[in-house]
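Trainee: Structures follow.
What follows is calculated from the coordinates using simple rules that are stated; it is not laboratory data. Not measured: the values here are computed from a predicted model. Cβ atoms are built from the backbone, for glycine too; each structure is taken alone.
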Structure 1
Amino acid sequence: MIGNAPAILSDSELKSILTLTERLSWNVARPIVGSLGLPTGKGREATNEKILDALVELKKVDKGKFDKTIDTINDVLDGQIMFGEKALFSISVGKDVVDALQKKYEAKWKAIAQPQNLSETLLDDVQVNSSQKNQPTLVFHSQSNSISIILFSSIREQVIREKLPLQTLPQLNGYDEVIAKRKEKKQCYDVCIFSNDKIHILIDTGGNAISDSILFSKGNIVSELYQEFGKNFKSTEKDFYPLIDPLFQQVALPFSNIDYKVFDLSFLTNEGTTHKEKKNTANKDLRDDLFNKEGIKAVGQIGLYRIGIRVGRNNPQLQLADNIELVIPGTLRRHLGGSSVSPVSYALLSKCICKDDFETLAKLIL
């Protein structure tokens, strides 16, 4: 059916529909698809077939409802492209730098053809594979009061990590799991938020948060800013590591104002061993585990160096009653070496599909 769909659906409609299920994690995409009155199948491919069948038929019999459905899909995509699956950096640069960059990008935006929505900037596979890598292109600009938001699209070669099914590899049946890595060209969307003397940079992780790829991608955006401002562009990165303990304790503001669950922890025990835990169950909190409670009682505190939290989200319109996630991916090296070693320069934000989702997490750490 996908092969015949373009006869009824336009290229832009087809790209929007397929991107909805590809860019969003499946447990977020599926209820959104259902909220639109569209059928779902077992997995992405089966769902894509059913969605396209349903929308082709809808476009034939009720064009008004079809247009409204496409508008909703594009609204969700705009939010996800801007705020979903990002690594958040925050750099201090001085207000003169921010003011100058705001003027430069405002002028650049006015000089180019502006898309009606972000879905118009989506590239198909042929365009992605034929495009140059690591060349950020301005595709969105907005300014309200003293805050500017700019969005870049670029093609990156991402390292994709996949767990291989052991039943297909009988020669490795003695292993618990096998992780394979491959490279794939992808269209990515990176954001810069200019505010006072700071630039907050959101790097598109595509759901594969590999540190080297994130840092390389951030370097490309900083290089873009450097080229625009000039050789006097200097910056200082925020270190997110000091926020780990307050997030765990949840006593001081702003942490005490938000209800959340800790689902990811890494820490150093008094015996000198490292311990890592992760909860997949949304309503469980690692701080409530007997092991962790007794450990903290025995030693007074644990040597935390990584934390992940889940904040509840309720969006009746899109039938979402789930969670958004924030991870500060600290390292044992940073914990042991203190401020003399490289900072934890970014936090990971996951499952955001709108500005409200982003701001709920960002206000905890910025």
Structure 2
Amino acid sequence: MKKKMLVWMVALVLLALPAAWAETVAPLTVEELNGWTSDLVDRAIAEGLSVAQGEAGWEAAGTGYTLYLSSGDLSADSALTGAVLTVQSIEVEGLTGPRSTYVGQPVSEVLALYPNDNPHLSGTMASAVLYIGGQFPTPVATGLVTRQGQDITLIEHGLYYLAGDGVAFSGVQYTVARGAVTAIRYFTAPGVITLGEANDALLRLSSLQEQTEYFAYDTENPTPLAAEDLSIGGLYFFDLTPQAAIAALGEPAHEESVADTNGDTISTMQWDGVEIVFVYDAAGKLLRADHISATGSLEGPRGIRAGNAMAIVLSRFEHGDAGVPGDSALLYGDADSQEAPYGRLMVEGADAFAYYAVGTGSGQTVLMTLTFAQGMLAEISISYI
């Protein structure tokens, strides 16, 4: 994500690979991919691995890696249908992926080793294109990330190249969890496809490249929490109504209302992992949503969600010049006077609480409270105070 280059669009006739890539970071090449897989085969031969029939076909398993072969023969001429480096590879010297990538490596470092025309990862909530470049008859290189919201789960660098009368597709995939690589895989699609089918696949990637409905939030220069950030599961706090909540979440599993001492009515609606409180006046008119909390998988402000590591969550908001804190700290503003905007982290043993206050412009303050347990986000809560 540190490299930014010109955007290259794909049409039925693809654009040539830009010369600028040669001056910065080059895409994966067929020679590079073949060299890596050849080294894995040589390692397996040197270690005397045996080939056995497994669930995925012929397999040769070593410490920290497994090769998937097209036959029961293991030799320098063996054709691989796949390979994987596992977490055990961390303990094996020299067992790395292309460009010396390794299991356990931060995802940001892996992204920086390949081209990236899309530093903000604009795309959909499920995926984003990093780059597309090349022109048949030379190989066409592609980069893609798969994600669950802000959490990248897979980085793929692929190659479409001519093979006989068709086009083959192979490459490397980095499986990612909690911001780090958990496995590195070599893949090759079975058989070949036609040139027309390859162009269709590339045009689909090009279409995805045009999507901007979702993007990765800035973690290098994050800003304080703002009023426009205050949504959970697409439900914007200041516009939230019972009708909108039901449209998004379905009918509530539980609902109850109680009278407040000032004559207002407090109505609580609950779904699995979500609670919303609304306030009505004495005449039954909706005044506002007063509180929303989530413990499930719904995305909250800036894409945070339950299960995220505390360091990842805190990195989405301003946290001072000293880096993401691990202990109690003032994140920004004047939390002692409780004058919005401010952010504060309170750590209490294995638990922690982050408080972010936002002014509404009408003299009121809304507080987002993030509850962490064992270093992981457990609950997001947004309330008037």
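Trainee: Comparing mean projected area of the Cα convex hull in nm², for residues 246-333 alone across 1, 2, which is largest?
Mentor: Once mean projected area of the Cα convex hull in nm², for residues 246-333 alone is tallied for 1, 2, the winner is 2.
Trainee: Given that semi-axes √(5λ) of the Cα gyration tensor in Å, derived from a single structure, equals 35, 29, 21, which label among 1, 2 identifies that structure? Before the final figure, lay out the partial values.
Mentor: On the way: 1: 35, 29, 21; 2: 48, 23, 21.
Source structure: 1.
Trainee: Determine which structure produced the value -11500 for helix-only ellipticity at 222 nm (-39500 (n - 2.57) for each DSSP H run of 4 or more, over all residues; to 500), calculated from the coordinates; the candidates are 1, 2. Working shown, then result.
Mentor: Details: 1: -11500; 2: -4000.
Going through each structure in turn, the value belongs to 1.
Trainee: Shifting gears a bit: Looking at structures 1, 2, which one was FRET efficiency 1/(1 + (r/R0)^6) of positions 70 and 94 (r between Cβ atoms, R0 = 30 Å, to 0.05) calculated from, given that it came out as 0.75? Intermediate results must be reported in sequence, preceding the final value.
Mentor: Values: 1: 0.10; 2: 0.75.
The read-out was computed on structure 2.
Trainee: Also: Of structures 1, 2, which gives 0.10 when FRET efficiency 1/(1 + (r/R0)^6) of positions 110 and 358 (r between Cβ atoms, R0 = 25 Å, to 0.05) is computed from the coordinates? Write down the numbers at each step before the final one.
Mentor: Details: 1: 0.45; 2: 0.10.
Structure of origin is 2.
Trainee: Additional query: Quick one: relative contact order in percent (Cα under 8 Å, 6 or more apart) came out at 11 when computed from one of 1, 2, so which one is it?
Mentor: Numbers: 1: 19; 2: 11.
Attributed to the structure labelled 2.
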